[in-house]
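Below, each structure is written out as structure tokens.
Values in this text are rule-based calculations from the coordinates and carry no lab data. Being a predicted model, the structure only gives us computed values, none of them experimental. Cβ atoms are built from the backbone, for glycine too; each structure is taken alone.
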Structure I
Amino acid sequence: MSISSDPIAASDIVLGVPVVDLSASSDAYRVLLGEPVETGVWLVGNGRVELLPGDADQAVDFTVADLSESIRLLGRRGLTSVYRDDSSYAFEHVAPIGVASRGGSGHGPRIDHVVMYHHDVDAAVALYAGRLGLDFRLDRTIAEGVAQLFFRTSTVIVEVVAGPSMADRDRFGGLAWLIDDIDDERARLADAGLDVSEVRVGRKPGTRVCTVRDRALGTPTLLIEQTPRS
């Protein structure tokens, strides 16, 4: 069930990650996520990861049930769509954000959250909550003029770090995978040859995290374990 009553009802997320060496990156993601459903494409618990050529643009697409209706509605909200392919559109001035009809979900880890950067706090709220219709959950000041904003689709958290010093344009800043047993997962990835930090206490109460530092993944990557509440 969607958290938001917005007609767009964004749910899962499709990430397009540009990589320099498709073979090396495919090997790294195969360790992290298992076998791809096709070359460079993985279905995960609440979305999809696609590896793109190194000169391609990042893509962070929210999946929608009706692509044409969502494009029409978002156009009325002031977002001009840019055709990517038959199943996805980006938007002018807020790339890499877009919407997609292709999605699908698989087994394995789920995306806990994605991180985005934006140049202006008020504009970020207007974009993610007002235009895209995501559920606005939290606004936390982390430095002078810089806020950490949290939004939700029905399946994933979108963390937006916003402020003049963050970015001159919207950009994708990384993602976190929700893991049941972070100690076992860290050991598995390290044994397979990935560069993984030690496990540490997360910033969010009740979490433990570690960083996968392998450059072949093409984006900052975090593993997060949520400690069950007593």
Structure II
Amino acid sequence: MTPRRIRAIFLLIQLFWMMQSDASVVITGTRVIYPLSSASVTVRLTNEGSQPSLVQAWADSGDGNAAPNESKAPFIVTPPVFRMEPQAGQTLRLTLTDSGLPKDRESIFWLNVLDIPPKPSANIGNYLQMAVRTRIKIFVRPENLTLTMSEAASKMQWIAGSGRQLTILNPGPYYFSLNGISPDADKTHPPTPISAMVSPYSSVRLRSPLNLPAGQTLDVTYINDYGGTSRATISGTTR
């Protein structure tokens, strides 16, 4: 196929199809911290677009492909469906329906917000309309945890595996979303990016982007309650 024909096909696609894919509805914050004893918590949404949007909101327990009516998450999200005018705000209320969640560690769920844009007002023929979903974590946190998040982060350890395999051990009650790693001695360069989440009292194995000698201390960065990045120095172990 010649370059001229490729350009012609591309122009035809542009003429006959219009794609709307920008997410206008924005969630305030990148995660929800839900105290286990709370009756409910609220989450703020804003429609930053110039058009109204139809919004659907629901929680899930980890299956991002499950339909809202198939969700097993123990939450009621209200309102579940609503219209948002441009530049307007809306408050979601999350209510936990299961009082039997663990009291010695965090539990994790996800909040979904589906932004459905309006149909074009003009008669433009064929078009492709895309809904955009935003999905953020909900951490249900018991109040009686004996460690703060930063204290628990410093108690993590790491084990060097074969090749560049690396295991992070988390002996504490919090989930940690890890996003960077660097040798403790290197304070001049930014951490090398990684992407991993380690569960409470568990471990996660990943491929290290660095060649790390066994036993040395490392700096890891993780996403804190405010969506920012915090740093912890963790020690190596051979167990």
Structure III
Amino acid sequence: MGMIAIVGRVVRNERIFGLWKGVTPSIFRCVPGVGLYFSSLNWLKTNFCEGQPGALQAIALGVVARTITGVTMIPITVIKTRYESGVYSYGSVREAMRSIYTKEGARGLTCGLIPTLLRDAPFSGLYLMFYTQTKKRVPQIYLEGSTAPPIHFTCGVVAGLMASTVTQPFDVIKTKMQLYPHKFTSFMQAIIYVHKKYGPQGYFKGLVPRMLRRTLMAAMAWTVYEQITKSFGLK
């Protein structure tokens, strides 16, 4: 089923507000998650990198910063995934956390951690590499003044599209494990199931909406980050 068809089904079944289902856990996850990621990244760059990072350095910085963030935010990631799926009915974030912990224990709040890290850490590493390498191809004059924000945003979009495509299979596996923890108790079990049911193309289900969401969100975050660090003289 295509993205447009799914949007239509959600609107028919849950009205227009169904498209914003799970916005509360998304805010709980994204706002502190973005802050923690950029704080970790800035600390790593300050202590372990001189000047602009090279391609491999950028990958390493992105992977480490995202791993720190991913491990810290995994309980909210689980709740967000279940909220948006329609498989579970939670009245609030607190109720969801209490329900998961009561029925599944601490493991329920960390299910899918490995595929989450395998998706997010490489995404951030590849994203940072593509972003920095794309920026290097832009003449310095365009990275200053009023042209800087749209240039940063464009570089972010390009980086997001490429990084999202590479890491999409891990997103599919992560979602399966977090929605059906009793059915998929291991990473390999979920991989085999997806391949048997959907074939190789199954690992790229949902690629377009994820690319749109993740790419635009990352591009906006990096544009704001670039402007803030420049304003405070941190660059």
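Figures for the structure shown
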{"read-out": "Origin of the derived value -2500 (helix-only ellipticity at 222 nm (-39500 (n - 2.57) for each DSSP H run of 4 or more, over all residues; to 500); candidates I, II, III)", "value": "II"}
{"read-out": "Answer label among I, II, III for the case where distance in nm of label points 7 Å out along Cα→Cβ at positions 42 and 178, calculated from the coordinates, equals 1.7", "value": "I"}
{"read-out": "Answer label among I, II, III for the case where distance in nm of label points 7 Å out along Cα→Cβ at positions 50 and 74, calculated from the coordinates, equals 4.7", "value": "II"}
{"read-out": "Distance in nm of label points 7 Å out along Cα→Cβ at positions 106 and 146 - structure with the largest value, from I, II, III", "value": "III"}
{"read-out": "Which entry (I, II, III) yields the derived value 53, 37, 35 for Cα extents along the principal axes in Å", "value": "III"}
